[in-house]
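Just so you know, all these numbers are worked out from the coordinates, no wet-lab data involved. None of the values given here were measured: they were computed from a predicted structure. Cβ atoms are built from the backbone, for glycine too; each structure is taken alone.
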Structure P
Amino acid sequence: DLSNCALNGFPLGLYLSIGAAAENIYSISLANNGMKSLTGKFFTFFTELQELNLEGNLLAKLPHEVSQSSKLRIINLSKNKFDTFPVELTEIQCIENINLEDNQIKGRWIFFSSGL
């Protein structure tokens, strides 16, 4: 849990520290850090990630590599700066829950009852 750590992004040194153990990480919380972006490396490094909490940051977009997070089921993007739906998430087959509450998204909403 790296919530409330005043991070600008995911610390590069952690990639080296974590190494092969990344395949045993299923849930990460980076909530309330003021992060403006995540690199594509984050999503290609944590290949087993199932739950990701990015609530309360300053994110306005996600890198295309998020679509390679084939096991991601839950992503919390609430309280960020998104003004459009991150379409990369529609490419993730097993996604079950996307929370985009309290963003600046305008337009019509489509609700899916059985996945995307």
Structure Q
Amino acid sequence: YRMDHAYNRHRFWLPPGQELSKLPSEYFSEHIYTTFQDDWVAFKMVNDVNHKRLLWANDFPHSDSTWPWSQDLLDKHAANLSADQRIDILCNNVAELYNIDVSSLPIGGDRLVTATS
């Protein structure tokens, strides 16, 4: 809200011809990835944000990591996600960002989908 509000209020400060073709929040939604770990609110907001830009992490091996309880937390926090949202947030989004071929991993993409669904 704030970035759109600021742009709408102050867009006339830009030199002529430098207007944005979209709102700042639209650029953010399309191009910025955000990551989170032990945050149940992030899972509840997937319908309010572009879930294709959310990346879940357990932050292992840091002391505030969710490991070794990551799977238990995911089962609880991601329970209301659709299968597509879940696999995107837990796997596909980071694979796309870093150009990782999931099928080449020791646990293949087809097995990963089954394991997290």
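Taking distance in nm of label points 7 Å out along Cα→Cβ at positions 18 and 50 as the criterion, the top-ranked structure out of P, Q is Q, with the highest value. When distance in nm of label points 7 Å out along Cα→Cβ at positions 58 and 90 is worked out for each of P, Q, structure P gives the greatest result. Set P, Q, criterion distance in nm of label points 7 Å out along Cα→Cβ at positions 10 and 106: the highest-scoring structure is Q. Source structure of the calculated read-out (percent of Cα pairs over 24 Å apart, 20) within P, Q: P. I have -10000 for helix-only ellipticity at 222 nm (-39500 (n - 2.57) for each DSSP H run of 4 or more, over all residues; to 500), calculated from one of the structures P, Q. Which structure is it? Only structure Q yields this read-out.
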